[in-house]
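Below, each structure is written out as C-alpha cells.
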Structure 1
C-alpha cells in the first residue's frame, strides 16, 4: 500500500477507492488466517492502524471515517475505503444500509470541486 501512495505523491488530488481488507486484529484475524493460511505473526498485525499510518504519512485521509462497510454473520467491520488527498474537500459521505447481492454496504463521497 505504501508503494501505491508513494507513486501518487506527484498528484495532490488523487482519490483511491476499494476493498482494503483491513480486518484489524484478533479474533477476526484468526478466522481469516485459517481460511487464507496466514502465518502466526500475521495474526497480530492491526491492518487498520497500518493503513491509517500510511495515509497520514502521504497526506491522505479516509473520506468515510465512520461505520461498518461489511457484514459477516453477526460481525460488522470496515473494509472498504474512499481515500482522498488531504487537500480535497468532502461535501458529504454516506454508507448505505442495503447490501443486497453483496456482503458489503455501498459507500459514497461527494467532493467539492
Structure 2
C-alpha cells in the first residue's frame, strides 16, 4: 500500500516537534511504501531551513530572511545553513556574502 507523506509529517520525522514521537513510531512500524513529491521535498527543505533561521538567527519571517541578504533569498538560506552547522568559510564568487559577518570568503 502506498501512503503519501506530506511536508508536516516529514518535518516531524527530522525536526523535533510535538508530533515527532508519533510520526517516528508510525513510520517505523508501518508496512507501507512511503511516497512524496518533489514539491514536498522542496517545501520540507525551505520550511526546515526557515525554522532553523528562526531559532538560530532570530529571523522571524520570510521577509526578514530575504532581507538577511538583500539580493537573493537563496543566499540567505545558504548563510543560515552555514550558521546552523558552524561553517565559517564559503567558496563563492558571489560578492553578497561579504555582508555576512560570520562567513569568510575563501578565494579560489
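A short reminder: the numbers here are calculations on the coordinates, not readings from a lab. Here the structure is a predicted model, which is why all the values come from computation and not from measurement. Cβ atoms are built from the backbone, for glycine too; each structure is taken alone.
Values for this structure:
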{"read-out": "Value 0.75, calculated as FRET efficiency 1/(1 + (r/R0)^6) of positions 18 and 74 (r between Cβ atoms, R0 = 30 Å, to 0.05), assigned to which of 1, 2", "value": "1"}
{"read-out": "Read-out FRET efficiency 1/(1 + (r/R0)^6) of positions 2 and 82 (r between Cβ atoms, R0 = 25 Å, to 0.05), computed value 0.85, structure in 1, 2", "value": "1"}
{"read-out": "helix-only ellipticity at 222 nm (-39500 (n - 2.57) for each DSSP H run of 4 or more, over all residues; to 500) from the coordinates reads -6500; which among 1, 2", "value": "1"}
{"read-out": "With P(r) over Cα pairs in 5 Å bins from 0, in percent derived as 2, 11, 20, 20, 19, 15, 8, 4, 1, 0, matching label from 1, 2", "value": "1"}
{"read-out": "Relative contact order in percent (Cα under 8 Å, 6 or more apart) derived as 18 - corresponding label from 1, 2", "value": "2"}
{"read-out": "Value 12.8, calculated as mean count of other Cβ atoms within 10 Å over residues 10-17, assigned to which of 1, 2", "value": "1"}
